[in-house]
Structure P
Amino acid sequence: MAHGALDQQRVQGSEWGGGTSPFAIGWPKLMMWLFLVSDTLTFAGLLAGYGVVRISLGRWPVQSQIFNLYLVGAMTFILICSSATMAVAVTAAKRGDHRRTTRFLLLTVLGGLLFLSGQAYEWTHFISEGARLNGNPWGVPPFSATFFITTGFHGGHVFVGVLYLLATTLRWARRSIQPESVEIAGLYWHFVDLVWVFIFTLLYLI
């Protein structure tokens, strides 16, 4: 009994002694998690700054009178659906279903492109109304500044995510990557979708 306990301690010691991952997580996935944690702090800082600015000013334009909430709601729905298609792609990849994985990766890419198209239209309309980084017709300069910075930063993440998914799809179609690579791409995409839920709630609804 004591011998078995000693062997177990040796195994645990070797796991934490370097050269292996004690949590059985591959380095690519671990690096993605670390990146997402740091990016979470960045977005949290942006949203916290938005909240501080808005509370300190005491007045804020009514979002429903400026933004097309039907459009933004549709964009949000599309992004959530793309998260679902990404989940299906990951599951199919783990099962070794190459055709289904490729199909749902492409559907996820399509969702990302539709979201970016909606955001481009929204930005164009917002700018045509006179919104700029340093001012806007509604008399609260930080209103447009926080909008451009926050949604622009997120939009950049979506754009990078679309490129990432396209590269992943191409490599998967060539059978040059393992299912874990699809899963890692899914982690990034789910993160982008989750962040948008907070942005949508804080910038458009509250």
Structure Q
Amino acid sequence: MTAAPRTRIQRRNHRLILDAALEVFAQHGFRGSTLDQIAAQAGLSKPNLFYYFSGKDEIHRVLLTELLDSWLEPLRQLDPAGDPQAELRGYVQRKLQMSREMPRESRLFANEILQGAPRIDGFIRTDLKALVDEKAGVIRGWAEAGRIADLDPWHLIFSIWALTQNYADFEAQMRLVRGPDTDPFDGADAFLDQLFKRLLAPEPQ
């Protein structure tokens, strides 16, 4: 039997709960978050949450499922037929933009990884690994052809993740170091572009 379509209010409340949960999970992690916190953030009663979700686990799973496909997209766009330096520097900028626009999602993902990825280990072992292996092969081909520096492709990808996601995951630290009124992203795009431009430049023959 097909479920009846949700009303406008039901769709709004469903989204409201997910947005509230994203805020709570990003701040407290899965283990430190409670349904009471999510309900308070959403401005709904706790029994109202159970109308839409069976519990904290289901809410967390839905959020991660929504996130994972978009998490792969910047790397999917790496074009084997493109200019190697432009493609890789473009990937850096896409990842940095994702951190700028989706900091809560980045912290949700980071918290899950810090716990050992219990809810997304299948995704990491299959979808993410397959894509990283594919693009690492492309990068290795560029290096072997002398079009970029001879770098380990997996560690290159890991370093891009670390340098870009750091701006979302450790934003509080950056603000404390540079001052509460500063924007941690200010100048980051130019700095990272310069860094990877130099890093990727092939050795002169």
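A short reminder: the numbers here are calculations on the coordinates, not readings from a lab. Everything quoted here is computed from the prediction, not taken from an experiment. Cβ atoms are built from the backbone, for glycine too; each structure is taken alone.
Here FRET efficiency 1/(1 + (r/R0)^6) of positions 64 and 184 (r between Cβ atoms, R0 = 30 Å, to 0.05) is compared for structures P, Q. The highest value is that of Q.
For which of the structures P, Q does the calculation of FRET efficiency 1/(1 + (r/R0)^6) of positions 56 and 152 (r between Cβ atoms, R0 = 25 Å, to 0.05) return 0.05? Among P, Q, the structure yielding 0.05 for FRET efficiency 1/(1 + (r/R0)^6) of positions 56 and 152 (r between Cβ atoms, R0 = 25 Å, to 0.05) is Q. Of the structures labelled P, Q, one was used to calculate Rg and Dmax of the Cα atoms in Å, giving 21.7, 78. Name it. Working through the options, I get structure P.
Source structure of the calculated read-out (helix-only ellipticity at 222 nm (-39500 (n - 2.57) for each DSSP H run of 4 or more, over all residues; to 500), -23000) within P, Q: Q.
For mean count of other Cβ atoms within 10 Å over residues 112-119, the highest value in the series P, Q is held by structure P. Calculating distance in nm of label points 7 Å out along Cα→Cβ at positions 80 and 176 for structures P, Q picks out Q as the one with the greatest value.
Could you figure out which one of P, Q the value 27 for relative contact order in percent (Cα under 8 Å, 6 or more apart) was computed from? That value comes from structure P. Where is FRET efficiency 1/(1 + (r/R0)^6) of positions 96 and 120 (r between Cβ atoms, R0 = 30 Å, to 0.05) largest, in which of P, Q? Structure Q gives the largest value of FRET efficiency 1/(1 + (r/R0)^6) of positions 96 and 120 (r between Cβ atoms, R0 = 30 Å, to 0.05) among P, Q.
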